[in-house]
1. One of P, Q was used to calculate helix-only ellipticity at 222 nm (-39500 (n - 2.57) for each DSSP H run of 4 or more, over all residues; to 500), giving -8500; which?
2. Suppose you compute semi-axes √(5λ) of the Cα gyration tensor in Å for every structure in P, Q: which one lands on 16, 14, 12?
3. If relative contact order in percent (Cα under 8 Å, 6 or more apart) is calculated from each of P, Q, which structure is the one that comes out at 34?
4. If distance in nm of label points 7 Å out along Cα→Cβ at positions 4 and 60 is calculated from each of P, Q, which structure is the one that comes out at 1.0?
Structure P
Amino acid sequence: MSTKNTTSQEFTSYYLQQSTKEFAEDLDKVRSADDFKGDAVAMLVKSLQQGTTLFSAVDQKRILEAKKTEDSEENSD
């Protein structure tokens, strides 16, 4: 697997984690709506994933590197 694909997959995972944290209340409201069906989950995830296209490969790599630096600093405290 290429580094670009690995970075993209890591960024997508990170982006989805951050998005679900940020929009937790809104997502809970959507999930509890009467018209929310099981197949809507896949569509919701796909919609959130679309947000990753706003970031260039360079930006994705930069964000992941910053996250790793932040994580290592937290672990050394």
Structure Q
Amino acid sequence: MSGDKIRIYGTDTCPFTRQARATYKEKAIFINVADDQDKLDEMLAYSGGKRIIPVIVDGGKVTVGFSPDGGSGGG
């Protein structure tokens, strides 16, 4: 995959995805699932089938949704 980089699955238009990208900056890579069925399927495998973005994968930890205060959120 992408080594030890955090992966953020989401879309360019999602405000929660944009917040996650701004928070993680260069520590993460962004994977746009809007136009890529394979990447969407990959995201759904991590999220247990939930269509909530962003999905953040940090090693073995998967977070569905994002809130800058650490709570859950997502679009």
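1. Values: P: -25500; Q: -8500.
The structure behind it is Q.
2. Values: P: 28, 17, 9; Q: 16, 14, 12.
Checking each candidate, the match is Q.
3. Values: P: 54; Q: 34.
Label of the originating structure: Q.
4. Numbers: P: 1.0; Q: 1.6.
Label of the originating structure: P.
No value in this document is a laboratory result; all are computed from the given coordinates. It should be emphasised that the depicted structure is a prediction, and the values quoted were computed from it without experimental measurement. Cβ atoms are built from the backbone, for glycine too; each structure is taken alone.
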